[in-house]
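Nothing in this text is a laboratory measurement; each read-out follows from the coordinates by a stated rule. All of these numbers come straight from a predicted model, not from anything done at the bench. Cβ atoms are built from the backbone, for glycine too; each structure is taken alone.
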Structure 1
Amino acid sequence: MINITLPDGSVKEFESGVTPMDVALSISAGLARNVISAKFNNETVETTTPLTTNGSLVLLTFTDDEGKKAFWHSSAHLMAQAILKLFPGIKLTIGPAVDNGFYYDIDPEGQKISETDFPKIEKKMLELARGKHEFNLREVSKKEALNYYQENKNPYKVELIKNLEDGEITFCDHDDFTDLCRGGHIPNTGLIKAVKLMSVAGAYWRGDENNTQLTRVYGVSFPKQKMLKEYLELLEEAKKRDHRKLGKELKLFTFSQRVGQGLPLWLPKGALLRERLEAFMRDAQREAGYDPVVTPHIGNKDLYVCSGHYEKYGEDSFQPINTPAEGEEFLLKPMNCPHHCEIYKSQSWSYKDLPVRFAEFGTVYRYEQSGELHGLTRVRGFTQDDAHIFCTPDQLNEEFTKVIDLVLYVFNSLGFGDFTAQVSLRDPENKEKYIGKEENWVKAEEAIINAAKEKGLNYKVETGEAAFYGPKLDFMVKDALGRSWQLGTIQVDYNLPERFELEYKGSDNEMHRPIMIHRAPFGSLERFVAILLEHTGGNFPLWLIPEQAILLSISEKYENYSKKVLSSLKNNEIRTAIDHRSETMGKKIREAEMNKIPFMLIIGEKEVETNTISVRKHGGEDLGSMTVEEFSKMIKDEVSSSLNKFKV
């Protein structure tokens, strides 16, 4: 008999050889119908895998990320089978699951696979799926695997197998199709009810442009047709909210080939948006006891060699800048933390001075590959709301908790209410991967978990996901379309204080190493603005939006009154513009709506006579007439209610 521990902590006894599906059936038939994959002792297994030892079992459905991964990986097998039947002679390479579906890289062997072929491939996939063919994973010897693919004349699979060890090679069979595969499948093809092929692209074998160019076919699949319909509707909405599209329409930012790929240019409205975000964060940081610092955009190469960033980011950095001095090299700054370490080291500190908190909106540079650049979410130059806290071990828990408070304040002020947290810890079976003393790791991990519990965070623990220098807490935020983004990170670091030999004098008059906390609630301003644009659809919070109102005059003869109103609103610190153009009122309103301006202030004869303004809200709601003072108060009250001052 073996003991199986379930996620709720309950333990059930079964005969050795029980499968995850057997366990699901023992709980309920309804659960068993929805189970598509499983994890046993944190390893992905098939629902038919015999369990022969005590362990923890997680039953996965399509609602779980790992369940989707198994579903989409199985769908990649199905697509490969369908394409092979329709295009005999092609060579299959690899076909993994990705965040939103799956792909398969194929050598077409002179044939052409294009989007015009998608309908017949989808039809063939569903036809094959209806056979309800079981996915069966089996171990094969290296010799057997090589023989199979040498007979089938597939050099890609042969190359993969040659890099594997005997005893770790498995094949997956379903119907008449066999593929080299590590596992993670759904029970049978019949669960795949809806399929949509999304795109086709070129991809080099193993990502090397010197290798053969393959055809990559992307797809997505679901257990219900309704889910596919909802997904496609979501994609259409995502296209409307694409930050690149909205950024252009709202005149926030642009790019120039002459300036360089991945280097955004902020237009006046975008610059104002950035300024307000920075001011918002600076105000909060001031309340939290941070001191502002400013560091240069470049640093001596030795600085980044000392920090370890040259080893880590050297290949992704711009080429070193050689000066007239012999052997002197500088780098564009890839990270701010080494500079902050040098600022800390510039003076002596006592335990009474700590914690020390340095904050900077520091621009950093990394040479991302051109194919990976994407609007503001992946750029080569970006500004981080970076801060580093230097504290004693006794202060770690409190400082970490205060940073969580700051992150939550940012999320609440900007409408990111749906988020989870991930606590990333060491792999206890592989501690040589990490640096630092055992007792420090224990304290750091306990501090993060205790802080997450204290703040009531919805968090999960991921073992083995810690950085080599310390554990961390990441925040995963869902936007209005339900997509997950990593926003905000807090890391505990024992490494840089060691590398830079940072010290403070303790109460025992001995010198000690401080602990360093890295934190960036925005992450990068560029990526944050992109996510915020897509989350809000360009309808920014009233406190943040560059233009809160626009004055629309019915006729030129009311222009003097309009200018008077504009002056009064600006005196009341209401961000307002005026549309002087001799266009129809209907066109002015339509364009104001397209520009997402929250309030349109219409001025005509009645408004001039009554010394008022007629207020129209974005979306069409008529708020009636009011004085400038009444309108100003309404704006200020709304801003005040949505943006409470950060309190420590």
Structure 2
Amino acid sequence: MKKYITRLLLIGMIWAGTGMVSCKKYLDRDPEATVSAESAFKDFRSFQGFTEELYNCIPDFTNRYWTNSFNWGEDEIQSTVQNFHFVNKIDNGDFWGWQREFDGWGAGFLDNANANTNNDRFTKGLYPLAWYGIRKANLGLENLNLMVNATDEERNLIRGQLLFFRGWFHFQLMQYFGGLPYIDKVLPADEELRLPRLKYQECAAKAALDLRAAADLLPINWDNTTAGIQTLGKNQLRINKIMALGYLGKNYLWAASPLMNLESTGSKTYNVELSKKAGAAFAELLKLTESGAAPHKLLPFAQYSTNFYTTGQNFLIPGGTEVIFTGPYWGAHGSTYGTAKQYTPAIVGADALVFAPTANYVNYYGMKNGLPISNSAQADPTGSGYDPQFPWRDRDPRFYNDIIYDGVKVVQGTLAANMEPHRYANLFTNGSYRDERSGSRTGYMMFKFVPRTANNFDQGWNYGQNLNIKVSYMRLADIYLMYAESVATGYDSPGATADGFGKTAVDAINVIRDRAGVGRVAAQFLVSTSEFMKEVRRERAVELAFEGHRFNDLRRWHLLAEVPYTLKTAAEFDRAAPLNPAVDTKLNKVVNYRERLILQRPFSEKHYWLPLKRADVNMYKEFAQNPGW
């Protein structure tokens, strides 16, 4: 492992850290790193300064580079002008590409040369920062006894944050690499590291203890604490009880999922008891939010985009009341220089590198009545009302929010006469927005994270419009969906509830659909848990589309290497008549609609886990490489 040069800022004083050449070195206690510990940890203000560096260990995956790849399922495909992003490596089955050693551009958020905790978004890599954060959390926990000038509330706030981050960083590593050693102490420099890799569920059990303890120690809202009043109105990012409960449930649900249960027990099914524990944690959280005890609530659908971007609001971080967990946002309007431009074809955009939704993934967006479409090229066996000659008609309202389809007005303002033909999205076969190298390869564009004015003529990405894009790690809608999944699989019924929470699994799905104005789950999907899970998976695909969840969902469900999840397709069609701006684009008729296979990803069983760094697995035999790598 390359050296990680780190700096620990501590209320105006430097806490000297050293580089390291392996995870062992990285987790060691450096004798020089304990200088003036009594002074550094003596009171809440000093200790909180130490603790807050952990927040700078949270990568901003939305804006990690100029352009950003964080959707690695079958959901998105990149134009061919460049091939350095991790999604291209995944499409080729090259999972080594997450590592900086195999990525000359340093564009991915999973790795970086150093564990930098500065304010530079380009320097954030999850892998080095997770190990760094674990060591720092352990260092803080071992020095809690030095905080003599503090109240019980202050001690609880410090301990709760440290425990949360120790659990959170372990969880982030586990979900990509499987069971690992659970580091719960500062390792002495003279101790030979021989900690074995635990099974996933063993590691998750230890993370659960930390996250449960954090939830019990932390407040719902820091603004309502004596310590938090000192930073009143600026506590939104500080770790609280809701965040800890959210990740406690997620940690249990991931451990319960088929891939993790297979790794731990050999059974490719849900672990019922762990699903029940997940459901209980989510129920505890939802009781607090629905009662009003916590400030979190779903945004109205009219404000849905606020979850992901804000415009004209002078550097307001997106999210509002729905976001549960997100990290710092470094660099005002940094997203306007790259992220905002990666979704618009070059014909009306400013960048040839374009990320577009695949046609197969767009098919997950069902109809307004709540029923799924079976396949865009087939008849309508579900009775949904879908007609492939009118593929944009009566779709789920989230389809119209997230997806630009053929005929949608893109450029709103003035265009030169020679550009006027490109005002509307020409996404039909051979249309001007279709280009393998610099446009949409699939017949669709994704505008979930940018306004309709994000083009080179309206320039909706201008600095002056204060466009800020940031996708959170966890929002409340996700909690409802994870509650539905965990309760249904834990109690084998769509009608089950957990921990005294009044909503059933199907009720939780319907909460999300009601917000979007979508029909509720149909009776045909309530006859069994297996049928219900089809809609749970589809609902996650739609509600959480392009937010970085799909790759890990497919992996934990043990579906990543299965057809059709290995396929990426394009929609091919012709317009039945010239575009008429006076006609609602949703009613446009197309002919010859079919899907063309762009690629099939060459996955096998080994692709369910990412390979660990060779330098790390060569440290000692108990730290073994993942199978197949």
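Looking at distance in nm of label points 7 Å out along Cα→Cβ at positions 96 and 520 for structures 1, 2, the greatest value goes to 2.
Upon calculation of relative contact order in percent (Cα under 8 Å, 6 or more apart) from the atomic coordinates, which of the structures 1, 2 produces 9?
On the way: 1: 9; 2: 17.
That value comes from structure 1.
Please state which of the structures 1, 2 yields 6.5 when distance in nm of label points 7 Å out along Cα→Cβ at positions 328 and 560 is computed from it. Walk me through the numbers on the way to the answer.
Numbers: 1: 6.5; 2: 3.1.
Source structure for this number: 1.
Here the criterion is mean count of other Cβ atoms within 10 Å over residues 232-239, and among 1, 2 the highest value is seen for 2. Computing Rg and Dmax of the Cα atoms in Å, for residues 224-551 alone across structures 1, 2 gives 20.9, 70 for structure 1.
Using percent of Cα pairs over 43 Å apart for the comparison, can you identify which of 1, 2 gives the largest number?
On the way: 1: 39; 2: 20.
Checked 1, 2; max of percent of Cα pairs over 43 Å apart sits with 1.
Have a look at 1, 2 and say which one yields 4.2 for distance in nm of label points 7 Å out along Cα→Cβ at positions 192 and 432, as calculated. Walk me through the intermediate numbers first.
Working: 1: 4.2; 2: 7.0.
So the calculation was done on 1.
I have 13.0 for mean count of other Cβ atoms within 10 Å over residues 208-215, calculated from one of the structures 1, 2. Which structure is it? Of the structures listed, the value fits 1.
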